[in-house]
Every structure is written in structure tokens, then in C-alpha cells.
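Where a number appears in this text, it was derived from the coordinates with a stated rule and is not lab data. Since this is a predicted model, take the numbers as computed values, not measurements. Cβ atoms are built from the backbone, for glycine too; each structure is taken alone.
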Structure P
Amino acid sequence: MRAAFRWLLNPIADFLSRLGVRPNTVTMIGLIGTIASAALIATGHLTWAGLVLLLMGPVDALDGALARLRNEASDWGAFVDSVTDRYSELFIFGGFILYYLLNPDPIGIVLAYLSAAGSILTSYVKARADAQKLDANVGVLTRVERYLVLIPGLIFNLPLVTLALVAILANFTALQRIARARSDALRRKIQTQE
């Protein structure tokens, strides 16, 4: 997605760079916007939450473009970006949980919890696989796809359908990644024995 929209992101990143904006500042702005979206979800303003999340999508991609443009790309910046991405998702699903606690719906609470679990596990499995130098680069519902499900689901006020899709597909993606990492580990073990 970032490569496809480079024509849009790079001029904006260039403008922000000339203003002296730092990449981590953009990352924090994205996090604050996501927290605002979560607050809107919790208070039942789902369409507005979706629109705010839609606006935050490009912001999420801008920090990396800005870091590359300013030659400030670093392991620390990538770490901060990754951690804030996890917090962002947890705030969003926390907003859903709060909404369904305030408007009692046990199914909504369970789906929001399963969505949060699947989203975090999808990212965690890949991070652990990368740390072990295993391939886990598969999955039907990575972070970008999760937002492509969440945003229209919020805008068109279909929260339960949206959460059901994320709950099922995010956990399936985590399992796909576990299976790929296991397969890669077995392949390497066989290669070392030959």
C-alpha cells in the first residue's frame, strides 16, 4: 500500500520535512487520532470514528516516508512505530469493548476481545518468527487489511459484522503464520541434517 501511494505520500512528507516535523511526531499524531477514534466508538459515534480512522490511515504511512526523506530511518523509529501500531489497535478494540459494556451486548464484547487477541497475535507471531529468523510472511488479514475491514464497517455502522470478520480472520492469520513458521523451522532442520 505504501509503495502504491508513494506518489501521494512523498510530497506530503517533503512538505512536513520543510516545516521541521519529525517522524516520531507524526507517529504520535497518528496515535492521538486513533485514540480519538476509539473514544468515538466507545460513545457510539461509529460513523465519525470510521471517518477519523480513514484520515489517520495516511498519517500512519507518513512517518516512515518522512524518516526516509530526512535520512532518519532507524531501528528505534521502527520500534516506536510498531509499538504505537499495537497500542492503536488495542485502543480501537478497547473502544468497542467499552461501547458494548455501556450498551450491554455480550456477543459484541466477545467479538471485540477476539478481534484484539487476533490482531495482537498476528503481529506477535510475525515478530517472534522474525526474531528466530523464520518465515511467517503470510496471512489474509494483516494490519492494513484489518483497517480496510474496520473503516467501512464503522462508517456504514456495521460493528458486529466488522468485529466478526476481524475476530475470525485475524486469528486465522495468526494460525497461518504459526504454520508457516513451523514449516520453515522443519525445512531448516532437514537441511542441516543433510
Structure Q
Amino acid sequence: MHFERQEVLVNRDCPAVTIPYGSPVTIEEGCFAQITQQLGGSYTVLVEGNLYRIEGADADALGLTPTEASQADVPDGPITAESVEQAAWALLATCYDPEIPIDIVNLGLVYTCKVLVAGENLYRIDVEMTLTAPGCGMGTMIADEARGKLLTIPGVDEVKVDLVWDPPWSREMISEAARLEMGLL
């Protein structure tokens, strides 16, 4: 995957989150920002030597068209635990680490994704995931993004995303395709 970095002038004050700490900030109008990553409905930008994540809904501050978060793509027909699980894995693959241009599924960060029947035509999804480093301040943000996207699946009324540290993440957990893309093979 090749992304051409783009420098833009921020045309309005823009909410953002610092990477890797996860602290909310405002990038001020008039700053120059270099877009380093544009994946999963969000942007990673470099401003004055610091990395920030900007949500797709605020893309207009970068002179781009705002985008909505990924929504579930569920096949026609009755909603089943199997169709919910398929949609859940597809949506998890639209969540990206803001520093690495690989989704959390292919990075090997998602350990489990279980769909449980919660009632008639109602489902609960339990996810266990980890981070590339235990001290990463972006963990809560990535987990919240996953939770929000999973709640868009028809029939899902509850989602629990737990950050776990056992087993510890290692580079061997990255999918072969992602390792090839990252030049790790």
C-alpha cells in the first residue's frame, strides 16, 4: 500500500488526538499539516514535528471531503450469529493503528471476536484485543473506534472490547500479507 504524503493548510481549528499519548488537542487554523496516513475513515497528520489523529468527519479542516466511519455490510436475508460475526471481522479490519498503515486484524491485535445471542434477533459481541505496546495511549481510542463500528451491525445491541496483555503481542502475530506489505518478509 503506497500513500502519497500531502501537505495542507489547516483552514479552521480542528479537534485532534496526540499520537501515541491519546490526549485531545486542537490543531489551530493556519498551521501546515502533512497527511501521513489516510485509512479507516481517519487521518494521521504531522504538525510541527508531532503526530495527531483527525477523524474523517473533520476532514474539511484539511481541505478534504468529510467522511463517515465505516458501517456494517451485512448480506441480505435473516440476521444470524454467523452473518454478524462475518460483518464484525470485516469492520474490525477497518480500524487502523494510527502509526502503522495496517489494520488491527492483520496486525494481529484482535485475539477473539465472539458473537453471543442476547435475545430474539439481538446479539452481543465480545472482543479481546491488545496493542503493539502496553503503554500506548491510543489503546482506548482504538478500542472505542472498534466498539462504535461494531454497534452499527444490525441486531447488535451490545459490544464489549477488552484490552488484554496475555499473550503479549509480537511481530510474529502480523499476517503474512501485512508482513509482506511492510517489508518484513
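Of the structures labelled P, Q, which one yields 1.8 when distance in nm of label points 7 Å out along Cα→Cβ at positions 42 and 106 is computed from its coordinates? It traces back to Q.
Quick check: 0.45 is what I get for FRET efficiency 1/(1 + (r/R0)^6) of positions 154 and 170 (r between Cβ atoms, R0 = 35 Å, to 0.05), calculated from one of P, Q. Which structure matches? Corresponding structure: Q. Using the calculated result 1.6 for distance in nm of label points 7 Å out along Cα→Cβ at positions 34 and 66, pick out the matching structure from P, Q. Of the options listed, only P reproduces it.
Taking -29000 as the value of helix-only ellipticity at 222 nm (-39500 (n - 2.57) for each DSSP H run of 4 or more, over all residues; to 500) derived from one of the structures shown (P, Q), identify that structure. Only one of P, Q returns -29000 for helix-only ellipticity at 222 nm (-39500 (n - 2.57) for each DSSP H run of 4 or more, over all residues; to 500), namely P. Given that distance in nm of label points 7 Å out along Cα→Cβ at positions 58 and 130, derived from a single structure, equals 3.1, which label among P, Q identifies that structure? Derived from the structure labelled Q. The maximum of relative contact order in percent (Cα under 8 Å, 6 or more apart) over structures P, Q, that is, the highest value, falls on P. In terms of FRET efficiency 1/(1 + (r/R0)^6) of positions 18 and 138 (r between Cβ atoms, R0 = 41 Å, to 0.05), the structure with the greatest value among P, Q is Q. One of P, Q was used to calculate distance in nm of label points 7 Å out along Cα→Cβ at positions 82 and 98, giving 3.9; which? Checking each candidate, the match is Q.
To which of P, Q does the computed value 18.2, 60 (Rg and Dmax of the Cα atoms in Å) belong? Working through the options, I get structure P.
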